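Please go over the structures that come below.
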Structure P
Amino acid sequence: MKIQTGRIALVTGGTRGIGEAICRALQKAGYRVAANYANRDDVAQAFQKETGIPVYKWNIADFEACEKGVRHVEKAMGGHIDVLVNNAGITRDAFMHKMTFDHWESVIETNLSSCFNMSRLVLESMRQKKFGRIINISSINGQIGQFGQTNYSAAKAGIFGFTKALARETAARGITVNAISPGYIATEMVKAVREDVMQQILSQIPIGRLGEPEEVARAVLFLAADEASFITGETLSINGGQYME
């Protein structure tokens, strides 16, 4: 894949975990990268200082905040967004009979509605340029479901339908829309689970290990490239064989 020198990439939830790996990979490939984040100012500032990637704080569940945030990024970067990676997400786990409406709404708004918010705001400029890449990060739990995660599983499953429908709308304009569905990845959150739970997780993964954030990032790089222009509306699963369609 050729090195990019001018294209602007925006990654939501880009200062930690999978998002951080995606930002670093895009930067290394020559993209001009901006990272959105929602909390942990200390982590975001340390990330910016280390990488030189500018960080921008706003709530992706809020359409007006997204509008202001995207326009701020475009002004600061001196151009429109070419590659959008909808990566940010949260969990509010609870069994359904104990789940509150706030548990439900906050996860749906942050994990699914944010894909509308962000995609809607970059789409017009992509249509005008007749080029764009929208890459939505879903989850294996949107494919198989998970105990205590009806909200999270529903949101992540919704991303698949969103991706396919938007891909059909935008294909003729040179814009591809794809999803990536990671399995269990060695992020700070996953590595913090109890040892007995970790062993149970590993027993379900044929490859026998957690995935690395960089492995997801490489998939993003591929889907963002010119060479992937004939791939749209697809879901790329990265789960070590834990779930196969």
Structure Q
Amino acid sequence: MSAMASSPTQIADGTWRITRGFPLRINVFFVREGDGVAVFDTGHKPMGPAVRAAADALGGATRVILGNPHADHRGGAGAVGAPIHCHADDRENVEGDGGAHDFDFSLLPLPVRGLTRKTFGAWDCGPLPVAGTLAEGDRVGDFEVVHLPGHSPGCIGLWRAADRLAITNDCFALFHPALPLPGKRPRVPHSAFNWSDARCAESIAKLAALQPETCWPAHYGPLTGDVAAQLRAAV
């Protein structure tokens, strides 16, 4: 893999991303932490080598922060080779089936149910050992952890008040999983993959209350403009 293929793109001070995947585009973020970077999410398993190369180009991974335990977030973690951290409420999922027991594929359109189930299986790296857990207010570089439960019990984002930048994981979605093309309006993530739709709506409202200027979700993005109004409209 060429260096250019894994070169991270800077999105803000001390913050980078790479985006891979087809048909679903997946964002992985890198936050300056000492001489290296914390890797926020790792994409799916095929993305692992690119995530590792990007982290190495930025000084090396200090740790992996999983915003949620699903296959398209933990799948690349094994290739990164750094300690795994997650919210305490998702530890059991990260060390277990990745939250798959909460999925309900029957809620998807019939033509895509089987393919989606098989795809998630191919994306996953399996259970991961958790080296440490996070809680609301903990620091990741110059960001703080925000607990945004709903998509999973321990779904988290990163918030930096200085530039009102939020890295939001799957707190909201900009696409429909049956047609993974970028959308313009945020929405509650699809019920097929949520631990709790009601908690998703509460977390979107919580994110809106922070008055972010830019939100980078796990897929597509960013969300800009009157972000708070767009988030409120989603719920």
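General observations
- Origin of the value 18.1, where Kirkwood radius over Cα pairs in Å was derived from one of P, Q: P
- Distance in nm of label points 7 Å out along Cα→Cβ at positions 130 and 146 - structure with the largest value, from P, Q: P
- For 20 (relative contact order in percent (Cα under 8 Å, 6 or more apart), calculated) the corresponding structure among P, Q: P
- Read-out helix-only ellipticity at 222 nm (-39500 (n - 2.57) for each DSSP H run of 4 or more, over all residues; to 500), computed value -14000, structure in P, Q: P
- Among candidates P, Q, the computation of mean count of other Cβ atoms within 10 Å over residues 50-57 that gave 15.6 used structure P.
- Computed over structures P, Q, distance in nm of label points 7 Å out along Cα→Cβ at positions 170 and 202 reaches its largest value in P.
- Comparison across structures P, Q (criterion: FRET efficiency 1/(1 + (r/R0)^6) of positions 82 and 226 (r between Cβ atoms, R0 = 30 Å, to 0.05)) gives the highest value for P.
Every read-out reported here was derived from the displayed coordinates using simple, explicitly stated rules and does not represent laboratory data. Here the structure is a predicted model, which means the values were calculated and not measured. Cβ atoms are built from the backbone, for glycine too; each structure is taken alone.
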